[in-house]
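Peer 1: Right after this note come the structures.
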Structure I
Amino acid sequence: MKVLVCEDDDVVVKVIQLTLSDKNVEATFARDGSRAMDQLKKQSFDLIITDIHMPYFNGDAILKLVREEQKKAIPIIMISSDDDEEVVKLALKSGVSEFISKPIDTEKLNKKLKKYLKL
């Protein structure tokens, strides 16, 4: 299983790395939206975990590329420190599979990973 993680916050990256470390996945980390877009154009992924706010291209741009341009149904887990109910509803309506608020609850992340990675 291949996972693309798009996140610019060092602490969140570390939490996700640790959460993925005991799973049989190949994780690619992109520290900004531009690098994430490059990775999405180069290879296929089974799951995308992306922050909504990143340098260059945000999570919405990544979502648009995957859903509208590439026409892919890849599960996308959006993470953000902005957990306002309207933001969450808009993200889910836009095609995000799941939404996780920061700080990351590793138990919730593990549940979502098991759901989408068939672990």
Structure II
Amino acid sequence: MEQIITFLPDQKSIRLKAGVTLLNAARRAGVKITTRCDGKAACLMCKVRVDEDYAHALYPPTDAEKRKLGQLLEQGTRLACQAKVGASLSVHVPEDPLKAAIRKQLERQQKEDDDWF
């Protein structure tokens, strides 16, 4: 049975079978999740957040996730390269740091422009 995975904040969704990692699902959906280790749980760059309501929708954390994330698991953080889809869910993907910096600068500039007029 196919599951629907929605990646936030982009609101991109994809249908796929259970057992696929969130990293592979994101790649198929055209959502960029940064990684350097190509899915080996070594770089910790592919952290995503899953709301408590959807925690059951992923397979239990792997031993690698448990070792690497520790208490972050309790806060809904998972490694996209390790977390496998079991049911439909929404996943929060952190904003790329460069994009975030540019967005913040544009927001500051807009506020300054608004204050000027």
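Each value in this text was obtained by applying a stated rule to the coordinates, not by laboratory testing. Owing to the predicted nature of the structure, the values given are computational and were not obtained by experimental measurement. Cβ atoms are built from the backbone, for glycine too; each structure is taken alone.
Peer 1: If Cα Rg over 2.2 N^0.38 Å, for residues 1-56 alone computes to 1.05, which of I, II did it come from?
Peer 2: Computing Cα Rg over 2.2 N^0.38 Å, for residues 1-56 alone on every structure in I, II gives 1.05 only for I.
Peer 1: Can you say which of I, II returns 6.5 when mean projected area of the Cα convex hull in nm² is computed?
Peer 2: Values: I: 6.5; II: 8.4.
Among I, II, the structure yielding 6.5 for mean projected area of the Cα convex hull in nm² is I.
Peer 1: Using relative contact order in percent (Cα under 8 Å, 6 or more apart) for the comparison, can you identify which of I, II gives the largest number?
Peer 2: Structure II comes out on top.
Peer 1: I, II: which one has helix-only ellipticity at 222 nm (-39500 (n - 2.57) for each DSSP H run of 4 or more, over all residues; to 500), as calculated, at -11500?
Peer 2: I
Peer 1: Once distance in nm of label points 7 Å out along Cα→Cβ at positions 73 and 105 is calculated for every structure in I, II, which label goes with the largest value?
Peer 2: Values: I: 2.8; II: 4.0.
When distance in nm of label points 7 Å out along Cα→Cβ at positions 73 and 105 is calculated for I, II, structure II comes out on top.
Peer 1: I have 2.4 for distance in nm of label points 7 Å out along Cα→Cβ at positions 65 and 97, calculated from one of the structures I, II. Which structure is it?
Peer 2: Checking each candidate, the match is II.
Peer 1: Of structures I, II, which gives 19.4 when mean count of other Cβ atoms within 10 Å over residues 33-40 is computed from the coordinates?
Peer 2: On the way: I: 19.4; II: 14.4.
Working through the options, I get structure I.
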